[in-house]
Structure I
Amino acid sequence: MMDGKQSRWLTRGVARTYVEGVRGAIPGADLQLEVIGKIVRAWCPQPSRMIDLGCGDGVLGRMLLDEYPDARVIFADFSEPMLEKLRNRIGGDERATMVNIDFSTSEWCRGIEPQRSFDVIVSGFAIHHQSDERKRDLYTEIHGLLGDGGLFLNLDQVSSATAPIGTLFDSFFLDHMRRFIEHARPGVTMREIEDAYYQDKKENIPAFLETQCRWLGEIGFGDVDCFFKTFELALFGGRKASGRRTQVR
């Protein structure tokens, strides 16, 4: 299990480089947001209470705020420098609440639990840092925070079937980052971006997509599916089946 308090993501330098380089260069980012938006509109057309879990720069939650001006979003991240970047982006928007939490243990949801019955919980490239045991427990905790029919979408890195495929994915991602830097972030060096990327890789514990979807079904999510997968990048999730609640431990 990764201990967030020992992570370099708590440093401003790595957080800044991630937001300015790695996050912006994620392949298919526009498609990811489009698909998430389509699923939310179809399955939860009028959400009022949402969580962006492990928000980083808050791109998923910010998209939802733009889409649903009457909704409120909790942005949760274990990295204060990441939350600082987010505050600089969204200013004093009263619809947004930012909380610093370490979701490597169940303690993260203690302060959120009284506000149960969330309509949508989204996560972007955060849960893969946890061990398999912790991932499953975290999915159970998320299930407990959702209202009946509530939607969970996890945009994350999943495990490749073989090491050579993982190497191909690294090359694919780095090619995108090089092109991104040339056009969008000339002040950031490729070395800085590669260091941030491989720091993330050091802390990764990705699991197989099929395994995680099976966990979701066993926990009580319905309509579980993978909505797209490109190498190790996948969007998957489901809806909380009516009448099924889990105990947050």
Structure II
Amino acid sequence: MLNALGYTLSGTAGTVPAITTTNGTNGIVPVYSGVNTIQSGEWVSIYGTNLASSVVTWGGDFPTQLGGTSVTVNGKPAYLWYVSPTQINLQVPTDSATGTVNVVVTTANGSVTSSATLAQVAPSFSLLDATHVTGIILRFDGSGTYGGGTYDIVGPTGTSLGYKTVAAKAGDSVVLFGVGFGPTSPAVAAGQVYSGAAGTTNPVSLRINNSPITPGFAGLSSAGLYQINLTIPAGLGTGDVPLTATVGGAQTQSTVVISLQ
């Protein structure tokens, strides 16, 4: 049957999975994003109800079924990282197609079919909370709080986020993290462990407090996760300032900030 939101449902009423809009966020989006455009190999969240019978997290093994739940994107099995009754996190399977594709969630109680736009790029910054970008400051002198002194986490200086973070300053070497920054060379297939430096084939540009910055590197460093390396220039202001990235004509979330001192 077709429900009022336009999703095709099959299964037992009351327990059949449903994909829904949550807190203004589309039901199928890149992690931390609210845009219904996704990319091959990208980490994506699906929001809804009855998506799984319990909370289950993967063991790093890229399963295509987790806790009795499976998902296909354009007819291809997705790789599940996390499932719960209200949210699924998955890696989109490798696919060269673009345009509107079906996304099907299947559980023991039935299935639901929705759609998303599959594109070459669908950039989204990873976040520490609702707005602060996920990033680190490299500490070559061993003075960092984390990683045996090798880095600090970028954020408001102090513990306002629940753990120690440090605002970046001019001259700091910073690494930012995100998903969906497009094809890479070499290409990296979804559904497998990856460790390396596969640069994006499309240039990535940054704006910090509306000042343009060219990264030193942008590309995949692990499965589905991109890193963007830059040195913070002087004159960008202090406090939480706006941060955006653009690649292939697509831009990251407009609400992201980076903390500077």
One of I, II was used to calculate relative contact order in percent (Cα under 8 Å, 6 or more apart), yielding 16; that structure is II
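Of the structures I, II, report the one carrying the highest value of distance in nm of label points 7 Å out along Cα→Cβ at positions 108 and 156. Present the calculation step by step, with values, prior to reporting the outcome.
On the way: I: 0.9; II: 4.5.
Checked I, II; max of distance in nm of label points 7 Å out along Cα→Cβ at positions 108 and 156 sits with II.
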Name the one structure among I, II that helix-only ellipticity at 222 nm (-39500 (n - 2.57) for each DSSP H run of 4 or more, over all residues; to 500) of 0 was derived from. II
Using the calculated result 1.9 for distance in nm of label points 7 Å out along Cα→Cβ at positions 52 and 228, pick out the matching structure from I, II. I
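With FRET efficiency 1/(1 + (r/R0)^6) of positions 148 and 188 (r between Cβ atoms, R0 = 25 Å, to 0.05) derived from the coordinates and found to be 0.35, which of I, II does the value describe?
Working: I: 0.05; II: 0.35.
Matching structure: II.
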One of I, II was used to compute volume of the Cα convex hull per residue in Å³, and the answer was 116. Which one was it? I
Of the structures labelled I, II, which one yields 3.8 when distance in nm of label points 7 Å out along Cα→Cβ at positions 28 and 172 is computed from its coordinates? II
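Read-outs throughout are calculated quantities, based only on the coordinates presented, and are distinct from any laboratory measurement. As the structure is a prediction and not an experimental result, all values here were calculated from the model. Cβ atoms are built from the backbone, for glycine too; each structure is taken alone.
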